[in-house]
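Read-outs throughout are calculated quantities, based only on the coordinates presented, and are distinct from any laboratory measurement. Predicted model, so just to flag it, every value in this text is computed and none were measured. Cβ atoms are built from the backbone, for glycine too; each structure is taken alone.
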Structure 1
Amino acid sequence: MTSASRILLAACAAMFLLLSGCQVRQDMADQPRYKPLAPTDFFADGRSERPIIENTVARGSLDDDALFVSKDSNAFPLPLTPELMQRGKDRYGVFCTPCHGIQGDGNGMVAMRGMKHPPTYHEDRLRKVPNGYLFDVITNGFGGMLSYSAQIPPRDRWAIIAYIRALQLSRNAPVSELSSDLRDKLNNPTSGGATK
């Protein structure tokens with residue numbers, strides 16, 4: 001064996017001995033961490049547990065919010081105003097019309113291009129569901145519809161529900177609930193604002 005081979009063999013042996021004593025990988029179970037409420041000198045206040053950051057909400061803590069109602073509740077937590085309806089129409093146009101269509105009949109552009117048609121809002125089943133059900137579907141998704149909780153704030157979800165209810169009423173309003181002016185226009189469509 002030549003001297004160069006011996007030197008190379010000795011270097012390899014030394015390298016093996018050095019590396020065999022080192023732990024190259026770190027298990028997640030062995031990572032540095034603090035136990036809850038353990039003292040630490042890392043933070044100035046000496047606590048490892050950090051206080052809640054202002055204006056944030058922990059995941060799962062929104063259940064007590066007044067805008068979150070149960071799935072079977074028919075309550076509507078916001079006052080119905082023209083501004084809320086307009087906001088609902090705007091948000092519906094942005095988030096809902098691609099699948100549900102402008103009239104809520106399930107014939108949006110996505111459905112027209114081959115995706116599965118969502119049900120029409122005008123079917124009897126969806127006219128009878130509670131408002132909390134619609135809020136839950138927008139929040140958590142259902143079937144082919146994904147959750148919109150990250151894109152649509154709760155107040156806007158209620159505005160959309162108000163607009164959906166208006167869409168449903170626009171096609172299914174009982175004649176007996178219409179004002180006398182609207183009943184006259186319905187019974188005599190040629191009169192009522194038509195000018196010659």
Structure 2
Amino acid sequence: MAPFLAPVEKPKGLLLRLVYFFTRKQFGKVSTPIAVFSARMPAAFLSFYGKVSRLDKKLELSAHTVVLVRQQVASINSCAFCMDASRWYAMKKSPEDLARIDALADYGTSPLFSEAERAALDYAVELTTTKRADPETFSRLASHYREREICDIVWLIASEHVYNLTNHALNIGSDGLCQISARRAKDSKPVSLAG
């Protein structure tokens with residue numbers, strides 16, 4: 001899948017060159033959303049995406065729930081880049097979540113999910129698909145989460161939509177981050193000289 005706009009290979013400005021350097025170092029490549037979208041926008045937009053990431057670190061919600069909610073919204077919206085990025089993040093930061101990510105389609109019946117997680121995922125699904133929340137769904141959510149955590153869930157759903165819509169609008173697909181990570185891990189393993 002080729003993006004509608006060609007990636008900017010040589011960015012202008014020190015900030016963007018630094019972002020390219022660090023994303024290349026972290027992911028093994030410059031992510032397509034940065035090279036296609038952010039590279040063409042004023043630095044304030046790039047700063048906005050950085051703030052989203054920093055805000056996610058201030059969430060009071062469990063990191064495991066954060067990954068699940070983001071992945072569920074990205075899956076519903078069919079955002080290949082975001083699904084790959086969430087999976088990459090889980091591979092790096094919480095490998096124990098990979099089985100749960102793989103079981104998201106069956107979260108309602110899978111024993112891998114708690115009732116609280118099911119309530120959060122039901123809320124995310126409803127809000128993503130209908131653009132509104134039913135009072136009963138919200139009541140179930142509120143029975144498991146504090147008000148601040150509910151606001152965290154709303155933030156995750158809304159910010160994930162921004163990412164998803166931006167990628168769809170410019171035909172940005174998966175960057176294959178998980179495959180790149182697996183190749184890099186394989187290439188960095190020491191070779192045994194013993195025969």
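Couple of notes before you dig in:
- Comparison of 1, 2 by mean count of other Cβ atoms within 10 Å over residues 76-83 - largest value held by: 2
- Ranked by relative contact order in percent (Cα under 8 Å, 6 or more apart), structures 1, 2 are led by 2, which has the greatest value.
- Origin of the derived value -12500 (helix-only ellipticity at 222 nm (-39500 (n - 2.57) for each DSSP H run of 4 or more, over all residues; to 500); candidates 1, 2): 1
- Origin of the derived value 23.0 (Kirkwood radius over Cα pairs in Å; candidates 1, 2): 1
- For the set 1, 2, ranking by distance in nm of label points 7 Å out along Cα→Cβ at positions 4 and 140 places 1 highest.
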